[in-house]
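> There are structures below to look over.
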Structure 1
Amino acid sequence: MIDRSALVTRHNPTLHAFDALSPLSVGNGNFAFTCDATGLQTFPTWYENAMPLHTMSSWGWHTSPPPHPVSEDNALEWFEVGEREVPYLSGTPDGRGYSPDSEWLRANPHRLDLGRFSLILSRDAKVDEVRGIEQTLVLWEGRIKSRFEFRGAQVGVETVCHPHLDVVAVRIEAQGLLEGVGVRLAFPYGSEGWKGAANWEVPGAHRTEVEVRSNRADFERFLDNDRYFASLEWAGKGEAKQSGVHEFELKTNEPVLEACLGFSPKAIEKMPSFAQTREAARDFWAAFWKEGAALELAQSRDERALELERRVVLSQYQTAINCAGVAPPQETGLVCNSWHGKFHLEMHFWHAAHFAAWNRIELLERSLGWYQQILPVARENAARQGYAGARWPKMVSPDGRDSPSNVGVFLIWQQAHPLLFAELCFRAHPETATLQRWADLVFETAEFMASYARQDETGRFVLGPALIPAQESYGQWKVTNLNPPMELVQWHHALGVAQMWRERLGLERVALWDEVRDHLSALPLRDGIYAALETEPFLIRRDHPSMLGALGVLPATPLVDAKTMEHTLESVLKNWDWPSTWGWDYPMIAMTAARVGRPDLAIQSLFLDSPKNRYLPNGHNYQETRLPLYLPGNGGLLLAVALMAGGWDGAPTMLAPGFPSDGNWTVKGEDFRVVP
């Protein structure tokens, strides 16, 4: 058996300096708090151009008042599809840049930084005065321990998040701080910025009401038509006062201060103590590490093994606190905003599918229910374009309404994901109750997919146009793009799964689904390898090499020849423009390599020398300045490694079939579920 405590603990991130790209976070999937080296958000400006320090939730959103009446109709563009005109929410009705209505719709609603919680050191405190830093994220307990010296004073801070409440709790011990021990809470306005989550420059645009009672302060926040609540509760002696329009301070002359800060969309009745929060977090995280799958590589001779093990352990933590909420996460999770805080449903596969493979299906089920909530909106999307079933949006907020985009609304590879998630749930719980719970998602998804496939004059069914494949570099050809390989295989596989669900429920097969599936176009070939499209330009060697996902992300189907896919894989590895790729590409390539019997290339792919295949000390997958973290990379890594270690449908009957058997890898795996 794997010593799980030792496995996890040896990868506890420890910092000895301020690291603008690697702040540490605590969270529970629906709420997260990111802190600097002091254990709180004491020096936020030092981080704002790298990885910002925010307090974020799945429910905390803000909508700015529109400057004029806004309508989606002013963001529609019409495209010829077969013999009819189909509207798309492209945002460019005149064929040029986004319309004013489109710009507002893209930026609203936007995810909100709920509040800044900082340590009071001194009004003129500087980063370089904080010395002797030792800060550790104790993964087994979900707790951050911070120790440092400030102007001769010794300070220790413990930071922890409640596993079931949107509460961050701190215990501060200090000797020699001239101003005593204290914390400051400040509230911002929302920001329409692409990456921003807080606007501190407009105090008159929002309102904070405060009620102070014994050992507690309650806050009611008003931002235009949005409203939320916060409560700060502390133990022992403390003096609380409002120090600014949206700022509150708590100080004590005692050497220890314990305080809990909670947020909620409704008034908070009862707050846990620091001790209760720490105990709940400790129990939750111990169970998390004990009950899911585990992978140990440390006894391998390959020098890359320990680094891969580190990435895997930290990716489990980061996806648990950022990707396991009641709605799909944004690419940057609950750390900071990207695309105004909205989430991308084509990325949800990478965020969540690994939970099933790592035997944590309940973490996937949390967000799958969100699709049921927005099913009426998805039906409207399909009906507006003349299709049956439910067309799932792309860039969305919790209301499920698509954002105007000259790329996103033309993507289709997110369409199968709710159906595939439901099948993962059934594999974990093969019961009638599971079928009944998710049947609407499966059938409505299949209805759209069958309706979207268009039969041409030869009798075959084609995908597109208007279409942009997962390899988004084909955006300018959306009116001619036809038959991307991964999407074709998605259609074939998903419609087959949907028919199985009907049979499991005692229902007849749908004839159209079989007709589409049986007459789908062949995967496009050019010079003996799979091309990106059937139409020109057939193969651009940049961005996502998504044709590889046709056998890798997806299981074997009659549409794909494994030997041809192996040749395609070799061509990609030899000729691709790696700086243009993204974090989920490398695990996708590894999955393809494993399935075609090339575990050597699977490991090579996970360690490709590429700017966006970088894993920071805190475990985040760095991409670039505007995307300092990228959770699809973490989730993709976990899915790929689960497939390599735990196997897949039809895999060779051997231990860890996706890892090399050259004697350099010692792979110990426990409790993985076989990947489809």
Structure 2
Amino acid sequence: MLRFTQISLTTVILLAIILANISLYIAEPLPIRVLRHYLFDQYQQWSPRPYQDVGVRVIDVDDESLQKIGQWPWPRTRIATLLTLLKENERAIGIDFIFSEPDRTSPASMLKLWQVSPDVRAQLQLLPDHDQQLAAAIRSQRTVLGFSAERVINNVELPVEPFRFIRLGDAPYPFVPSFTSAINSLPLLEEHAAGNGALIFIPDVDGVVRKVPLIIQIQDSLYPSFSLELLRVALHQKNYLVKTTAHYAIGIEQIMIGAFSIPSTANGEMWVYYSPSNAVRTIPAWKILNGEVSPETLKDKILLIGSSGRGLTDLRFTPVNGVIPGVEVHAQMLEQMLTQRFLIRPNWAVSLEVLLLFLVALLVGIVTLNTGIISSSSITLVALSIIFLGSWRLFKVQGLLLDGLTPSLMILSTFMLCSIVRHTHSEQRHRWVRSVFSRYVSPNLVNYLITHPEQLELNGQRLECSFILTDLANSTQLMESIEPSVLASRLNTYLDQMIAIAFRHDGTLTRIVGDGIVIMFSAPIKQLDHRQRAVTCALEMHRYAKNYVIELAAQGLAFCDTRIGVNTGMVLVGNFGGSAIFDYRALGDPINTASRLESANRHLGTAICVADATLDGCVNIVSRPIGRLLLKGKAKPLLTYEPLGITSQQAPFRIDTAYEQAYSLLNDDPVAALRAFTVLATKRPEDALVAFHVERLARGERGDVIVLNEK
């Protein structure tokens, strides 16, 4: 199991995944915005704004009106007639058309095209101008006109401003959409209008209208949107109060008209909370012109004159109703303002979502990295469900737009990536365990058990095996004089190399006992030359251990000499322990004897002590006899040898003739043996085994039997 607090690499990977997701979320690339909009659209489809009749009506110049009354554009007199028929209205009438050019059907305009007599021309010139008639109708009502903002420079005058903006806080200009010019209605019409608003939609990249600017900037002036201006006129107010905080995440907080407060985005936009299309909201224009609708029924209504005609190109994509005319979008915005039913994406939304993303992703990552797939999947599913259902609940109850989809997908990606990391780490760990197991237990044992898994049973079999036991001389004193951590470093290097030597000879590591090791040959894989392997391995271990001591001494560092015992015999080999753990090892007296031989080196002055049972099966091993050791607790002495090296044609190794001659006198002529060993000791003061024989013979001991009373 991964430990989050202990595995720094895994911690770094998890934090890197989370921070990458957070950075991506804050950057808000197009895919993030599309996913978020998709979620908010889905919420609106599941729970659209309930329709409430607050007196907003659309007088629709629809396709049927165009068929009954005539094709567009209608003469301005017909628009004037429509306004006149609505004279009982005391709130506001908005015209969702821009009359930027003089009416081409006016008498003066027609006279430029017609060839008529002077008398007829004089009579036509006396007829009233259509634009003047429309201006008079506009003046008679509380009428709001519209204009179109542009980002091109033209010579048209800016729209008139029958309103006033009052700032509360910082200047709103850096936040609102900025334009350079506008297409206005004729000055004659504007000067008689009660209001003037921007007919502007800024769809998202997919063409859907989700937010509409409430305020825009043209050059150095602020202008309201068409729907906002209609509300101001309907409320008989003069001023807009704009509350702004000069922080990119806050910006414009709200816009107030009298007692009405409209929350906005930082850029002064309003999220449109759509309701399904309702027949009550819309009145065909031809019914009013034909007198089929009484003006009395429209007296206390806010009226918007616009068109749903397919040829007039004022159609907008919406999340709920598909394609609807732009004038209906304005009408729905008015309904939201009047009912105070808003969709709000608060300025702290991103901070909350990022915090939620960090905490939940961190939780999911830790769980995924440290538990199984079922537990981590369950916790991830619960976390994602809570986020999504919480987001949906806040939308439905509070109208809050909180993104529960994108963080959920990023948390899911964290789960998947962490699952991959866990799987990869698990595989690496398995490989590492196998590698470590192979290094410290034995590669041949690992490979054998992988090939023969049936051997993973609690059983044993009798085999003839050879054993090597090693130990460090005087290690207790060394431990008392050296810092444990320093000694541990040296000891680890020593053991690592000693075990590596054993593995090169295909030995099986069965024990690490303190600073000593136990190596077995011919198990689990039988080796006909296990005796030869054991002795050659012991010689290589001795060479390494000796050189290691010399190497450390050259650095002024102390270390202990190594003693090695080698023996061969019949043992019980197999898995022992219990149902909870397998312990592959050998049981039998030959192992104890090998341990005694290792300890005997301390008395004999040798580094390697090999039993004759092992040496008898070896070839090309040059050795010299030590004697017949009577080990403590044994009834029969054991003939032992000190191996000196391996001889071959390429590297011949000489027999120690002088020693063997002296040794041959031990049983027949002890006095001559003492003289011979004494002469030899004079020539070889460093030969500890020779010194041992001199000492024991000088004490009066006789023969080649050496009694060892200590283990």
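> Comparing Kirkwood radius over Cα pairs in Å, for residues 340-403 alone across structures 1, 2, which is largest? Spell out each step's value before the answer.
Details: 1: 12.6; 2: 13.0.
When Kirkwood radius over Cα pairs in Å, for residues 340-403 alone is calculated for 1, 2, structure 2 comes out on top.
> Matching task: -14000 is the computed value of helix-only ellipticity at 222 nm (-39500 (n - 2.57) for each DSSP H run of 4 or more, over all residues; to 500). Pick the structure from 1, 2.
2
> Determine which structure produced the value 50.4, 170 for Rg and Dmax of the Cα atoms in Å, calculated from the coordinates; the candidates are 1, 2. It would help to have the intermediate numbers written out before the result.
Numbers: 1: 25.5, 83; 2: 50.4, 170.
Structure of origin is 2.
> Additional query: Identify the structure, out of 1, 2, from whose coordinates FRET efficiency 1/(1 + (r/R0)^6) of positions 20 and 324 (r between Cβ atoms, R0 = 30 Å, to 0.05) was calculated to give 0.70.
Corresponding structure: 1.
> If distance in nm of label points 7 Å out along Cα→Cβ at positions 140 and 532 computes to 4.8, which of 1, 2 did it come from?
Values: 1: 4.8; 2: 12.6.
Derived from the structure labelled 1.
> With FRET efficiency 1/(1 + (r/R0)^6) of positions 196 and 628 (r between Cβ atoms, R0 = 41 Å, to 0.05) as the yardstick, tell me which of 1, 2 scores highest.
With respect to FRET efficiency 1/(1 + (r/R0)^6) of positions 196 and 628 (r between Cβ atoms, R0 = 41 Å, to 0.05), the highest-scoring structure among 1, 2 is 1.
No lab work stands behind these numbers, since they all come straight from the coordinates. These figures come from a predicted structure and were not determined experimentally. Cβ atoms are built from the backbone, for glycine too; each structure is taken alone.
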